[in-house]
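Quick note: the coordinates plus some simple rules give every number you see, no bench work behind them. Only a predicted model underlies this, so the values are computations on that prediction, with no experimental measurement involved. Cβ atoms are built from the backbone, for glycine too; each structure is taken alone.
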Structure 1
Amino acid sequence: MVEVRAGASFYIGDETSPVAVCTLSSFDLLEQLAQAPIAGRLAIIGPLETENVGLERMLMTLLERPRIRWLIVCGDEHRGRRPAQALASVMEHGIAADGTIPGARSKLARLSMLGPKHVAAVQRQIRVCDLAGVHDIAQIAEAAEACLADDPGEFTERVTLPKPEAIAIPQQTLRVREHDPSGFLVILVDRENAQLLVEHYSPDGALLHRFTGPDAESMCVALVDWTIVTRLEHAAYLGRELAKAELALKQGLAYRQDAPLG
């Protein structure tokens with residue numbers, strides 16, 4: 001039996017298992033594998049989408065779990081980013097002092113927090129079973145059984161992982177301190193037509209544009225494309241208010257700009 005950890009995109013199975021599975025960018029395979037009988041005998045099942053941040057997080061996860069000794073890589077990688085190829089390069093060549101990955105085909109392939117000593121520890125801890133491109137659950141399960149049978153035991157080396165200090169942000173209210181030179185916006189919910197409405201006024205109060213759209217994301221794209229917003233704090237404010245308006249529209253709540261939903 002596996003469980004989904006809150007806020008995570010991976011599955012946890014048997015934390016004493018020596019085998020983890022990476023499904024690359026194949027989230028459908030991840031879901032199918034999580035429901036398969038073998039899932040309960042795996043330590044973790046997760047994706048790998050990027051050749052930098054995603055790869056680094058995966059390597060840190062492996063180092064945090066010294067009981068994991070095998071990593072089965074299956075599914076399809078993002079062809080533009082080539083995370084599976086970057087992973088293979090890390091395991092074969094390690095990383096340079098500046099974090100770049102020798103042999104990686106993506107120019108964005110680099111680690112920003114882990115150093116060569118951390119990667120060397122991963123190389124000693126993890127054996128990779130390369131099934132990239134494979135989606136067959138039975139074949140993946142067969143490989144997992146072989147890895148389970150070849151368990152070298154817990155990795156006994158301990159590596160201190162870098163953990164940047166979190167910046168604590170106190171509770172505060174977003175306020176637009178200065179008016180945007182392009183004018184100001186009035187956000188409304190058009191329930192009759194099931195859409196959002198944004199009116200753009202000049203600084204002196206003349207109506208310049210009226211935008212209608214189905215959701216906050218679409219409206220934000222349009223307002224950026226039209227250069228309606230020119231200040232960062234105004235853009236942050238606009239995103240917050242449009243998200244509130246979309247939620248009000250979908251859930252039948254009352255919406256009033258700058259006021260809590262009710």
Structure 2
Amino acid sequence: MEPLLQNLKAVGRYGIGVDNIDVPAATEKGIVVINVPSYCEGEVSDHALAMLLAWVRKIPHYAVEVRKGIWDWRTGRPICRLHGKVLGLLGFGKIAGRLAAKAKALGLVIIAHDPYLPEGVFSALGVKRGGFEELLSQSDFLSIHVPLTKETRHLIDAKALSLMKPTACLINTSRGAVVDEQALVEALKRGQLAGACLDVLEKEPPDAGNELLQMPRVLISPHVAWYSRVKRELRRKVASDIGRALNGLLPKGLVNSELASQFKEGD
């Protein structure tokens with residue numbers, strides 16, 4: 001039997017992350033991997049901010065209470081004032097940069113950690129650069145914006161969670177496995193952390209027995225942060241780049257740059 005996909009030339013990823021593609025194996029076989037490096041920055045940053053605001057203002061709680069016939073603002077106490085609180089950004093790419101600008105308009109103080117960027121990137125946006133442990137210990141809200149790699153898998157583990165404020169909230173709109181889910185459950189149970197807002201989980205959809213689903217201080221959405229009605233733009237960009245690759249032109253979203261030399265530059 002002939003091997004499957006023996007004529008495969010290119011793989012297109014509808015999105016930014018490529019953790020579901022074996023890029024080294026594709027590169028070894030000369031298969032081009034293409035993603036969309038500039039997409040849904042606005043949507044994901046909006047979603048992260050929306051989750052933060054919903055959690056702070058206890059909106060899901062009040063919505064449930066009102067439907068039960070309970071009209072009492074006191075049921076959601078305490079609610080903190082947002083102005084002056086610290087939003088920590090783990091990773092400072094395009095999405096995190098968009099979120100920083102929006103959050104600053106609300107009076108949040110921004111600190112970010114990204115060891116791969118020069119200092120000028122942070123200062124240009126008026127964001128304080130901090131070390132990893134500094135980020136954890138200072139953040140009132142910690143929003144995750146890193147890709148899933150060997151280095152970032154379970155980066156937010158029991159040790160990292162123990163360094164966070166007991167009043168802090170963890171927000172994850174990147175990849176579920178960046179957070180050690182069981183460690184998060186235990187931290188929430190012990191009161192090491194006040195809550196979490198999660199658009200992504202380690203297993204999607206989650207098992208019915210996932211304890212996070214039963215925790216009232218946890219907001220979960222079904223990996224929807226990327227979505228808006230303009231998703232046709234995503235499809236168009238991938239299709240266009242696949243066409244470029246098959247016609248010998250350098251794809252704009254080439255992931256395995258080792259293969260760039262086999263293409264010609266072109267519009």
Computing relative contact order in percent (Cα under 8 Å, 6 or more apart) gives 21 for which of 1, 2?
2
Determine which structure produced the value 1.33 for Cα Rg over 2.2 N^0.38 Å, calculated from the coordinates; the candidates are 1, 2.
1
Parent structure of the calculated result 1.2, given that distance in nm of label points 7 Å out along Cα→Cβ at positions 211 and 235 is the read-out and 1, 2 the choices:
1
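Quick check: 2.6 is what I get for distance in nm of label points 7 Å out along Cα→Cβ at positions 19 and 131, calculated from one of 1, 2. Which structure matches? It would help to have the intermediate numbers written out before the result.
Numbers: 1: 0.7; 2: 2.6.
Value 2.6 for distance in nm of label points 7 Å out along Cα→Cβ at positions 19 and 131 corresponds to 2 out of 1, 2.
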Which of 1, 2 leads on FRET efficiency 1/(1 + (r/R0)^6) of positions 27 and 115 (r between Cβ atoms, R0 = 30 Å, to 0.05), largest value
2
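Comparing structures 1, 2 by distance in nm of label points 7 Å out along Cα→Cβ at positions 123 and 155, which one has the largest value?
On the way: 1: 1.3; 2: 2.4.
Largest calculated value belongs to 2.
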